[in-house]
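Structures incoming, each one as structure tokens.
What follows is calculated from the coordinates using simple rules that are stated; it is not laboratory data. As the structure is a prediction and not an experimental result, all values here were calculated from the model. Cβ atoms are built from the backbone, for glycine too; each structure is taken alone.
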Structure I
Amino acid sequence: MQITFKTICFSDVEKLPPLVLQFVEVSFGYTHDYLIYKNIDFGVDLDLRFPLVGPNGSGKSTLLKLMTGELQPTEGMVWRHNHLKISQYHQHLAEKLDLEFHALIYMMNEFSGNEEEKMRVVIGRFGLTGEAQVMPVKNLSDGQRSHVIFAWLAYMQPNMLLLDEPTNHLNIDTINSLADALNEWVGGLVPVSHNFRLINQVAHEIWVCEKQCIIKWNGDIMDFKKHLKAKVGLDD
């Protein structure tokens, strides 16, 4: 089921001076004899929008987990600004929802002290309106559940968003609306997505995860798409 956001609006956040996140000679592997990354160094500020692209299994989602601290480097250090607040979107977050609760109760429990009408507006910005807001989560589609999570993440007011495949269940109009909202927002953004439409609209530069390294791509996402086609012998 595809869901269209009627309105998307991310709240203003605290602007932090650079750098807000830094990798220093970071290596990581799930086993000691197989490293996904080896001696990577880079720094990030909140003005930078860099989608991560690369082959499946190249470590894109792993890099996001290293950024948040969910994973720790095998070697090296990941430094974060004391006031940096990161929120990460991924499909498995929907599993945290209580299937017997409805979206409105969930949001009011998560953010206690807010009036019901305010939470209705917050959820409505992410495509869940009317009766769907008071329908048990078990009766919502996977797409609707993911949008409850999106509303939850946005209301936490992070100053950096990590988005792992955020366009699932979104139609073209919604992807455009999401891109517009992200472009108006002043926080940092690191998307991982196979949807080149979104990346083309929000990216400042492209970072390629491949061969244990992070490489800045010399071009935009459409150039990278042409590069991928050329590698497998396809023409536009």
Structure II
Amino acid sequence: MHETRISRPARKTLCLATALIAAAAVSGCTNDSGSPQTANLVSGKKLFVQKCGSCHTLARAGSKGLTGPNLDAAFASARQENWGDDGIQGVVYGQILYPNSNAPMPANLVTGRDASNVAAYVATVASKPGKDTGLLATAVAPAGGGKPAVEKNGVLSIEADPNGQLLYVQTKATASPGPVELQMPNLSGVDHNVVIEGTPIKTAVIKKGVAKAKGTLKAGSFVYYCSVPGHRQAGMVGKLTVR
């Protein structure tokens, strides 16, 4: 009788899936993740970027989070072992339902049908080359690229991306030397702030609202960035010219 040998990456993924199924059985829950074919992938992408992208890298979603697993790398071996999208979706859905208690991912980050849609989107694109097409390509507005922020009457407003991506809407800003009130509108629900490097000007970290900080600017070029761990490294940075 021929013995089927399972590679180490496949065994690792299989063990994870088995553990998740066991956890669901113990809690009396069933896997209601559906399938990628019946899910709302557009909604799933939007929610992933807003709720998950600040922690996870997923190339086709344009997310560059560094505090959680890189999802393209995490499922690379599963793709090599010919796992289908349904199988990967089940693993992702289980992780959403039963996050590791030692990980920063909170429980109930997304629930119900939203969780199914997020899991389906991740399963559809994780560790796959290329770019999203059709409605998925336009599901999330491109971050950054807004008109430069210009200080007016002593107020300089630099907006966090409202969709939750780790970028500012304005990646360039100009101001005049002198007193300034720095404002950061944030509609994303993701922790962000603005720090002007080389100065004491630093807003508080907020999830929603408008963070403010006051200080005095001198002529020169400065970098502004988000000091939440991993956000600057992911690209949440801009250039301020004071003249």
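State the single structure among I, II that was used to calculate FRET efficiency 1/(1 + (r/R0)^6) of positions 87 and 183 (r between Cβ atoms, R0 = 35 Å, to 0.05), giving 1.00. Could you put the intermediate results ahead of the total?
Working: I: 1.00; II: 0.15.
Checking each candidate, the match is I.
Between structures I, II, where is relative contact order in percent (Cα under 8 Å, 6 or more apart) highest?
Working: I: 31; II: 17.
For this comparison of relative contact order in percent (Cα under 8 Å, 6 or more apart), the top structure is I.
Work out which structure the value 7, 29, 28, 18, 11, 5, 1, 0, 0 belongs to, where P(r) over Cα pairs in 10 Å bins from 0, in percent was derived from one of I, II.
Values: I: 7, 30, 33, 22, 7, 0; II: 7, 29, 28, 18, 11, 5, 1, 0, 0.
It must be structure II, since only it matches.
Taking FRET efficiency 1/(1 + (r/R0)^6) of positions 79 and 151 (r between Cβ atoms, R0 = 25 Å, to 0.05) for each of I, II, which is largest?
On the way: I: 0.25; II: 0.00.
Max of FRET efficiency 1/(1 + (r/R0)^6) of positions 79 and 151 (r between Cβ atoms, R0 = 25 Å, to 0.05): I.
Mean count of other Cβ atoms within 10 Å over residues 71-78 computed as 19.5: which structure among I, II? Present the calculation step by step, with values, prior to reporting the outcome.
On the way: I: 15.0; II: 19.5.
Structure of origin is II.
Here log10 I(q)/I(0) by the Debye sum over Cα atoms at q = 0.29 Å⁻¹, for residues 55-94 alone has been calculated and equals -1.14, so which of I, II was it run on? All intermediate terms of the calculation are to be shown ahead of the outcome.
Details: I: -1.14; II: -1.03.
It traces back to I.
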